[in-house]
Structure P
């Protein structure tokens, strides 16, 4: 029951849940569009970085789908499975970045300039950072570690967008084709670190530790 015009705890929780679902749906929709855009731009520019970023978008689609599934039921067993899936997504992302960056450096592949790729990765970075902040705040308020953790996946997605953006921009302006793969290695650290953190929480705390606890 509302007291003094303020929403009840139950209403507040329901509103936060709706916000979390909207954030995940926006993330899912953005990345579905992104896969299509990146497929065309990667082919046109012969860019391994853009092709790889498209794969990252697929991983983010999977993570958002897992979270939407988890939000449909908050049982602890479901939370553990959802966190496990997200941890695997982080590892897959780290493996992809390592393989992509190594291949580009060894092969000395010089991609073409891509104005559309620069615009899309710049816009994606801004959108992902905004969504990540929203998920972190909403997940913490809900006490839902899965939403908080997926927010970190989204944050990594934004970092990767910045990495690709820097590489594309340096290649277009200075011909520095090697900038993108070098920047990509930085993200491997974040991906592995988050995966290990998630698996540690699942093993030691049952995967249901409240954010900030």
Structure Q
């Protein structure tokens, strides 16, 4: 039953989850795999003493075109509300995001395109797991479909406090043969690239074993 492989990339905010995922996808495209991905990329960051904070996110659509990983769309997804810091601790006064939910509609339309070998979602969080919004309706739709409508491999990013919950939900929905969890620490370029290669190798080995 597809997907036969699940890869969950986890780490705190600013640890490089999206960068790691993008690099892993680029490696897999170079190895000949077809990819379709929705990435949430930070528009800018500030760096208070208690850790980096993103000021907003764009939803970026990526797919395999002409043998490369190509950006085919970019939409505003979320912005801090209010965007200008006010009184009080920085993390608390910049906690809330204002979402443009039309971005998810565009993303789902994109994801319903030709079925790739590898599908990636960045990120799956409280909106999906607690409110059943965001990407969750698409994941449920995917789970209800047959193997012809599913990718071979599903990659997702998630924060550490939701990792176990997402892993359990994915196992329930997809009954995947193998699940790999990759946990990032500090945002270190060498560690991110090492993790990206580990993910690409895991996917390649699993796919070769499944189809071999």
Structure R
């Protein structure tokens, strides 16, 4: 149960909140690269509709405790290469990140099937939600949105997340470039698979735009 996010006690829901939600889906997937605001957006939507929320990153951590490097080396890639900004080229970073997502998808896919089968609404967000993996399964009961942004938007949010100055300006720029490359890879996959994409900027209107998408 530790995978799920509890809702703040102060949140107030009305009957209209629940009536407005589209009944054509049970599981909402929010994908995209790191630093795009996926988790915050998922939390906002979960609060609006009183839906359980799970981060794919939490699932990755949990899976590492019940497997090993020999069985699933992809799950340990960024544990074993914490200096990936220096160790990997941009293209290699994207390939390895997608490989991690494809491994985690095996568990995500079963969770989706379970929640659809029991008609239990759930939001899953994370950069491990891979469009090509999603496209291989029956889409009944699923709504997905893949977030992306331009390099400037990603760079701006990376700077805000680095308030404690743990990374140098040079590493921040490299991290922004890597995140943008992954963002573009996911966006292109999603569009080629006919899945919905949504640009984050302007972030002030992101929540309303995504709500419009999921309530269509």
Problem - Origin of the derived value -15500 (helix-only ellipticity at 222 nm (-39500 (n - 2.57) for each DSSP H run of 4 or more, over all residues; to 500); candidates P, Q, R) - result: R
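If Cα extents along the principal axes in Å, for residues 96-167 alone is computed to be 45, 26, 22, which of P, Q, R is the source?
R
Here, each number is a calculation from the coordinates, and none is a lab measurement. Values in this document were obtained by computation on a predicted structure and should not be read as measured data.
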